[in-house]
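Novice: Once you scroll down, you'll see the structures, which are given as structure tokens.
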Structure I
Amino acid sequence: MIEDLLNVNDYLRLAVESLYFTVIVDHKGIIRYLSDNYADILNIDSKKAEGMPVEKVIPNTRLIIVAKTGKAEIGHLFRMKNGQEVICNRIPFKNKDGTIQGVISTASFHDIKRIEVLSNQINKLKKENKLYIEQLNNLRNNTFSIQNIIGQSNEILEIKSILPKISNSNLSVLITGETGTGKEVFANAIHQLSDRKMFNYIKINCAAIPKDLLESELFGYDEGAFTGATKGGKKGKFELADRGTILLDEIGEMPLFLQSKLLRVIQEQELERVGGLKTIPIDVRIICNTNKDIEKLVSEGKFREDLYYRINVVELKIPPLRERLDDIPLLCDYFIQKFNRDNGYFISGISDKVYKLFEQYNWKGNIRELEHVIERACVMSSDSTLTINDFDFLLPRLIKEENNYSIREQGEITTLEAQKNQLEKEAIIKTLIHTKGNKTAAAKLLKINRSILYDKLKKYDIYL
């Protein structure tokens, strides 16, 4: 019936009253409305509260602050007078001209335990999601590990073609190469391409573990083998790798007294724990990495010759970066995408001048050094494209290499002209570093015309 309809103000009052713990104040902080359920907790009559300053009715209220700032506060935890905690929202309301007229505050939940339940459910989902992401990443790495070998140079393509052939065999593999060439990446690929990929892949760095502990780490120990030994003993890395693969990193650092025991394990496919009498059969594929010249160590009596031939059934020689310069752009792109993904960067590429600089550099740290150089440039860059200015820290290293090269050459008899050219080249590079690649400023400091400077840059293959 028409006569039964309520007016707008009645509807608004019923709507506000249905909210949890509602209070409305004007721009001066005077209470204009207080819901009955809130008044009961405050132990005050809702009608008497109207017209009173809100701070006298609600201890520690922030309604006055919101009325002054005009900034809403959503989802704030608030402890009420009876000790009950609620999630409350404080929302200012304004005239059309933007003038603040007052603030309405109401609770989202009247029972904080409901929030705790939701929070626990969210945390559980987050943990499950993290676990699924880790498992997915492991599956991706396992399936596409050979794709982690970045490079299209002839040397790398040849090694990639060999990997599938040797992976499914039980042949021991020795991977050699300078520090930072990525030997472990190739070892990972061998395991993931093999039939053993569903079993453990155990890695141990022979140089990182004290010599007196290395034996028990590799072969395990029985209870009572030494003071502090774990009750019941402990499995070693070889037992953990049973039916799988073990990577002995930095094998050249293994002490001689352990080499004979390792040789027996490889030959017999069985071991004895430290302090144990029981022979334990194992089935393990062995991969070894080293940046040492093992043949030289053999000649010096520091490495067993028979062990060397046991671990070196197949040798993979990983070339240094300076011998595969064609792969640098691919590696740079890979690292840039990685840092963009991990850190939220938006680097799109590298200028050609930088690649020219990279071609002149010796890269003693190889791919690991390149990765660190790219990461530093990404962090420091303020542009989407990495330029020569983002790699100014690399230029002094280049100068040092030039100087070292010059010193090495001093042992040979060179012409006066060659020595003058070397000094002139170093002077130009130092000046360009000082001017951060500004050729006009460099020419001015060198007191030569820009055209002459460009001729000398071309002559000495300088691309700064």
Structure II
Amino acid sequence: MFKNIEEMINYCENERVEIIDLKVVDMKGRWHRLSITNKKLTNEIMKKGIGFDGSSYGFLTVEKSDMVMIPDVESAYIDCHKEHKTIVCIANVYVINGQDLIRFEDDPRFIAEKAEKFMIENDIADTCLLGPEFEFFVLDHVSFRNTNQHMEVKLNSEQANWNMDDDSKQNIGFKVPHQGGYHLDSPFDHSYEFRTEVALQAEKINIPIKYHHSENGGPGQVEIEVNFAGIKEMGDRSLKLKNLLNLTAVKMHKTVTFMPKPFVDECGSGLHVHIQLTKNGEYIMYDKDGYSGLSELAHYAIGGILKHAKAITAITNPSTNSYKRLVPGYEAPVTIGFATANRSAVIRIPGYTITADEKRFELRSPDATANPYLAYSAIMMAAFDGIINKIDPVKEGFGPYDFNLYTLTEEEQKSIDSLPTTLLEAAKALEDDHEFLLAGGVFTENIIKNHITRIKNEFYLVNKLPHPVEFELYYNL
């Protein structure tokens, strides 16, 4: 929004902006906020920043927790949901080194910057363009309770088929069948006005929307797809969009969840990531004579991602719930392979992309419980490793699999490698395979170690809890 702090200060004075919200992302991918009045917005903030406790963000230990945030004025935008005129500005994280401030090497946003720098310095490409598809559920009610003697979750969606027989109030029908929500029109599609409001507001804050629609999941599953952008910029857009969705949901008495699998018998929600590369102003992933129109470089990128697929799953699918989605039969890929127009493969090459500027491939396994900066960076570092080391996906045995991978027999499945089935398995894969992330100092051993520790702890926490189904299976034995 601004080129420098002077432009921002002048705008705030002229437009009577009252509050500046500084946003910092934590390790899990959730925004935190510190607010200042416009009187505190001075040139000094770019030199000294604002101090905060980094341990509360999961960055550092308590005894070494003093950190500084400095706003990135180019990321600023007006928050239309605030009563007092407010500008939101994403902040970068710095640590104190004597009298100097230096970028904190494990700030997820800085990792995204380093990944883009690595790409350029290694002459791989000038620009990496990512196009994620955000799938999520828009619900009307959620409540949950977990204590020693009470385990309960209640979810409700007015459009869900289980409300068809609700006669406690006027019921006019228009409920969505089980797994029957794909591209449904109004009045079945209850969240259309909500999504339209979000889409229009998103474009006002520099998040171009490709389209939005209802998805397969009957109880309110939807999708919003945004236009392509770089690694850091798409990380910014991802958090901006999530925040906008939640704020608009509260305003319209809805609730949004990006949980990959909130409903056992509905399709889960993923974060499919489309990938393109350009160099010297040209798209470099197209070759009319290559398999599915892809260049050799694009195949190497696919090879790198598939070779490291198990390891990056610990970053792109970092919740225990992620592995409730990554199961056969619900449109989520589990087979480590690539193919054209095949939604059962981890990497799909869209069959409708036929020109150089369209040609791309899509990684279908990630979900939006991931920290977007870390997820996008890990995916692309795997792709860059494939390009640098010329990892051929065909020679590595990753396909192409131009057939339905969901219908494989048990014997056939043994011959094709699959994604991890639990968060613990993914964590161990990352422990064994993360050298490619350390290249160029993009990731550090410290952040990988901390991430593995966190997801392992979450796995053990969930794993020790009794499940209600266990009472059905075992209580009376």
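What follows is calculated from the coordinates using simple rules that are stated; it is not laboratory data. Everything numeric here is computed off the predicted structure, so don't read it as measured data. Cβ atoms are built from the backbone, for glycine too; each structure is taken alone.
Novice: Out of I, II, choose the structure whose coordinates give percent of Cα pairs over 42 Å apart equal to 18 when calculated.
Specialist: Working through the options, I get structure II.
Novice: Please compute distance in nm of label points 7 Å out along Cα→Cβ at positions 375 and 455 for structures I, II and give me the label with the greatest value.
Specialist: Largest calculated value belongs to I.
Novice: Using the calculated result 1.9 for distance in nm of label points 7 Å out along Cα→Cβ at positions 151 and 359, pick out the matching structure from I, II.
Specialist: Only one of I, II returns 1.9 for distance in nm of label points 7 Å out along Cα→Cβ at positions 151 and 359, namely I.
Novice: Hey, another quick one. The value 15.0 for mean count of other Cβ atoms within 10 Å over residues 247-254 was derived from one model only; which of I, II is it?
Specialist: Traced to structure II.
Novice: Which structure, out of I, II, was volume of the Cα convex hull per residue in Å³, for residues 103-214 alone derived from, given a value of 216?
Specialist: II
Novice: Name the one structure among I, II that helix-only ellipticity at 222 nm (-39500 (n - 2.57) for each DSSP H run of 4 or more, over all residues; to 500) of -14500 was derived from.
Specialist: Working through the options, I get structure I.
Novice: Can you rank I, II by distance in nm of label points 7 Å out along Cα→Cβ at positions 319 and 383 and just name the one with the largest value?
Specialist: Greatest value across I, II: structure I.
Novice: Something else about it: Could you tell me which structure in I, II was used to calculate relative contact order in percent (Cα under 8 Å, 6 or more apart) as 11?
Specialist: Answer by label: I.
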